[in-house]
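Scrolling down, you'll hit the structures one after another.
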Structure I
Amino acid sequence: MRSFDIRLDTTFGALADPTRRAILAQLALGEATVMDIARPFAMSQPAVSRHLKVLEGAGLIVRRIEGTKRPCRLVPGALDAVDDWLRQLRAGLEANYDRLDALLAAPRPN
């Protein structure tokens, strides 16, 4: 399996969980500490930390140490591989629809 495929699998695996998607949406608003991230969820801080570990392992977020705090932020360009894959898929679908349109527009023999 190519590294591109492994990266996509890891990214989609991380995005498959609604809590992790909500965490990413929260981080899209700006950097936040683990405690800030945990606040809106009905789960423990260790459970949120496990979600953050998955997101970090997928290369979607980074954490840094600032005293006793561990601020998290999104990694710029982390979803570029997903964008590229979707762009290729979209191009293939558009080509299929163009062929179908041409087939449907062609005159039919009587």
Structure II
Amino acid sequence: MTAETNTKYDLFGKLKAKPGKGDELIAILMENAQTDSPMPGCLQYLIGKDPDNEELILISEVWETKEDHANSLKLESVRAAIARAMPLLDGMPEKGIVWEVVGGLGLAS
């Protein structure tokens, strides 16, 4: 079995919330996942938290293209969520990890 080349833009990130602010941060991040106007080109947007540290928020995203992800950051709903989330963070966000999925189960090509 050979791995197929992934043409999607895959991104994994983590954010550290201020103490006691993890659930509030998750709620803000989830708003765009629950909207009637989904982010164009977004195939997967998962938010989670470390079970041993509820202030450590994990984000897994899969986009059709890198440009779709960049364009999502220009959406008013996303910009507003970022503005509301920033004061809840314990420090600046770390740069997300861009990775290439080589196989697995979950998303069709």
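Structural remarks
- Which of I, II yields 25 [relative contact order in percent (Cα under 8 Å, 6 or more apart), calculated]: I
- Structure (I, II) behind the derived value 62 of percent of Cα pairs over 17 Å apart: I
- Read-out helix-only ellipticity at 222 nm (-39500 (n - 2.57) for each DSSP H run of 4 or more, over all residues; to 500), computed value -19500, structure in I, II: I
- For 0.40 (FRET efficiency 1/(1 + (r/R0)^6) of positions 74 and 90 (r between Cβ atoms, R0 = 25 Å, to 0.05), calculated) the corresponding structure among I, II: II
- With FRET efficiency 1/(1 + (r/R0)^6) of positions 18 and 34 (r between Cβ atoms, R0 = 25 Å, to 0.05) derived as 0.60, matching label from I, II: II
Here, each number is a calculation from the coordinates, and none is a lab measurement. What you see is a predicted model; the values in this text were computed from it and never measured. Cβ atoms are built from the backbone, for glycine too; each structure is taken alone.
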